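Taken together, the values in this text are just the output of simple stated rules run on the coordinates, not laboratory data. What you see is a predicted model, and the numbers here were worked out from it, not measured in a lab. Cβ atoms are built from the backbone, for glycine too; each structure is taken alone.
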Structure I
């Protein structure tokens, strides 16, 4: 059987069907995308949102911190410091710059960065478990 061109009515009906299916298709494709395909402004908003989920640093992560930090600050206070630290990095401040400005050795900054990221990952997992919607998902 030959492929015949669609009539005007058939083409119009096909366009209407495609238009109805488009939002679901776009939503499905968006869920399958990595954050790296998002616009830089959207990535920054997403990261800020994720960091804002951190309300408390868990005890096992606190034990990985230098003694003076874990004895002086509570998990809640450490979460505030962690959010501030990560916000600086999101805004483009390098670990080297933070080290130079604060006088804290770079290896300590890098360790704190790792602990901070772990704390945020846990906060995201806890939010998901509670049913709090995570942007982009």
Structure II
């Protein structure tokens, strides 16, 4: 397997699946940039709203959906918005809240060998989010 310096720490990559990597330091999801990570987060929530409404209702909350439906401002998290579409857009602006379930941090990776870049389908610099 490949080696990687992530967040200033040397880590051995032990498994790769799509854009997920498992290292001796933890597991990460990796994207080309923050915009791609944001698109993925927004798509996740839109897909859940379209295809699993009961789970979406549980995650977002009935009060939020009612308030937004009435055009009122309501916060799911720290920032209030006035519609479901505004909330979807907000999720793309803060991808670390969706992807970085371990610590909520976005990590910029500026050094990765070309073989690992090709295998993950990313270029440098890229961003990572620790998932555990």
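Some notes on this structure:
- Value 5.5, calculated as distance in nm of label points 7 Å out along Cα→Cβ at positions 13 and 117, assigned to which of I, II: I
- Test item: relative contact order in percent (Cα under 8 Å, 6 or more apart) calculated as 30, pick one of I, II: II
- Value 13.0, calculated as mean count of other Cβ atoms within 10 Å over residues 53-60, assigned to which of I, II: II
- Label whose coordinates, when distance in nm of label points 7 Å out along Cα→Cβ at positions 29 and 45 is calculated, return 2.0 (choices I, II): I
- Answer label among I, II for the case where helix-only ellipticity at 222 nm (-39500 (n - 2.57) for each DSSP H run of 4 or more, over all residues; to 500), calculated from the coordinates, equals -22500: I
- Structure (I, II) behind the derived value 1.06 of Rg/Rh (Cα atoms, Kirkwood Rh): II
- Here distance in nm of label points 7 Å out along Cα→Cβ at positions 5 and 21 was derived from just one of the structures I, II, and that gives 2.3; the source is I.
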